[in-house]
1. If Rg and Dmax of the Cα atoms in Å is calculated from each of I, II, III, which structure is the one that comes out at 12.5, 39?
2. To test your reading of the models, identify which of I, II, III gives -25500 for helix-only ellipticity at 222 nm (-39500 (n - 2.57) for each DSSP H run of 4 or more, over all residues; to 500) when calculated.
Structure I
Amino acid sequence: MASSTSKAKTRKAVAKRFKVTGTGKVLRRKQGKRHLLRTKNRKRKRNLRKVGLVADANLKAVRANLPFA
């Protein structure tokens, strides 16, 4: 007989967008670097290259989709 609990699966769309560090922080890319770049100054575009941390409000949802991270 099969067990009633389902197998934990990683949501691949989430796995491509987020990275979990060794200390457990979740990293993300910053939004706003896709298009309309002429209107953004050089400093702003340079700062958009850096990675950002996932906010505490969204952390639980991201971690739920990454069960093995």
Structure II
Amino acid sequence: MVVTKVKLSEMREHTIDELNEEIISLRKKLFELRMNLSLHKLENTSEISRTRSQIAQFKTVIREKQLQK
């Protein structure tokens, strides 16, 4: 599972369904990161906060789209 950093302008081009799919994949990644952290296998702990931040950005864009309607 590879989730790359997406610019905010690129996020706004996607539909709400596509954004929700991205959130699901990011939540799976976050779960795996937390599991690796608890097993002491995670080398870069900043990935957890970066992933949480990306989830928040996607949710913000979804909310913006809902308010536009």
Structure III
Amino acid sequence: MTSSYSRWRKSTRSGPQADCVEVAVRDDGLMVGVRDSKAVTGVVVSFTSQQWVSFLGQVKRGAIRRP
């Protein structure tokens, strides 16, 4: 079986100038995907659930900032 991402949602932090990303949980629930909303057929960056939680925690603590 091939798993896919079928329920994409736009980030609540997306900017008004089309600086948008979309996030989805893979259908098997094992991965989280992130893609550019302007290139929906392009590259999907995938994270395990643990990596995603870690990434979000770092962003919320200010350890990762937008350039």
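1. Values: I: 16.6, 62; II: 13.3, 45; III: 12.5, 39.
So the calculation was done on III.
2. On the way: I: -8000; II: -25500; III: -6000.
Matching structure: II.
Read the figures in this text as sums done on the coordinates, not as results from a lab. Because the structure is a prediction, the values reported are computed rather than measured.
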